[in-house]
Structure I
Amino acid sequence: MVIYDLKEIKHLRKRHNLSQSELAKLADVSQSLIAKIEAERIDPTFSKALRIFDALQKLDQKHELKAEDVMNKKIVAVKPEDSIKEAVKKMKQFEISQMPVMKDGKEGTILGIVSETILLEALMNNQANATIAEVMKDAPPIVAKDTSSTVVSNLLRHYPVVLVSEKGKCAGLITKADMLERLVK
């Protein structure tokens, strides 16, 4: 359960560049109620406070970035039957440190992931002749294009990459670097 602080209303309203009247209209309450709450001259009913916070939360969600706004559409993938040598060559060529493993290359079903660390480990374990299918790890999280950037950011705390799917196909991917680049714009 989220606990709301009435003292936040003024700050949140100003963050969205709303007048008291505009917020009141969105929340279906009176402007004078907003003014009194902000001046700490009234303790509103729970239902009215909830309407105000719901209106503010809807504004936050409306302006939040989505996965499709952040994703990198240039997907470099390997097939499960590719060799480690081929994967290393692609990583070097495209200056990337990880890539999805897909059934039919870029257009296929997502099967897993390989990274520099995974490939290095395989080479150190005398698996130089292994295929990608033999060394790949489970697929990272896959989200829809309209997933909020907050959800993606939370996933990136635990995974090196998040894949973005559209109609069952990989539409893009998001790394921590992609997220950072977009957030500092």
Structure II
Amino acid sequence: CNLAPVEGYERDVGSRVDFVTMNPSVVERTYGGLRTKADHDRFGRRLRALNSSILWIPAFMAKGGEQHVEIVNNLLLTLGLPLRAAFPSLRLMHAVRGYWLTNKVYIKRPTTGLLMYTLATRFCREIHLYGFWPFQYNIAGKPVRYHYYEGLRYRYRSRAGPHTMPLEYRTLHRLHSLGALKLTTGKCTGR
């Protein structure tokens, strides 16, 4: 999620990338809004590493997202990358949120993880989710990062944020208990 890097994390996340999500806010937060040549170059290197993957950008979920998408599209065209950009419609986002609301899961806006799980239910017979843990500390009491690749801190219980992550976790854990998915929050074990 959020243009997560693979390089340096292969042992944990694998090395094959076919589908990558990117919140438009990443352009501003991680790449300085692409205001400098250095930001452009760094972002270009990251996009090149995706090869011919699909880059899923939910541009219409939040205000201003479409502006960042225009910048990304221009960069893709300028660099001539084989990457394919996909932009889910706002209608799809509303449908996903509506699905959860009708099932009494009162989310503000689905996280990328919940969105991807919801879509996967339409295409996959078996779904495995790894690492979704919306709490500041793991079971052993050690701090947990919001994303594995950055030191960003998230106030999981804040009402100001766009997501209701503890509720999403409880929902996914319940689905795990029912056998609808396999949720792994600790160390992965070999088969």
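Assuming 1.47 is Cα Rg over 2.2 N^0.38 Å as calculated from a single structure, say which of I, II it is.
It was calculated from structure I.
With distance in nm of label points 7 Å out along Cα→Cβ at positions 55 and 127 computed per structure, which member of I, II shows the largest figure?
Largest calculated value belongs to I.
Bear in mind these aren't lab numbers, they're just calculated from the coordinates by the rules spelled out. Fair warning: this is a prediction, and the values are worked out from it, not measured in the lab. Cβ atoms are built from the backbone, for glycine too; each structure is taken alone.
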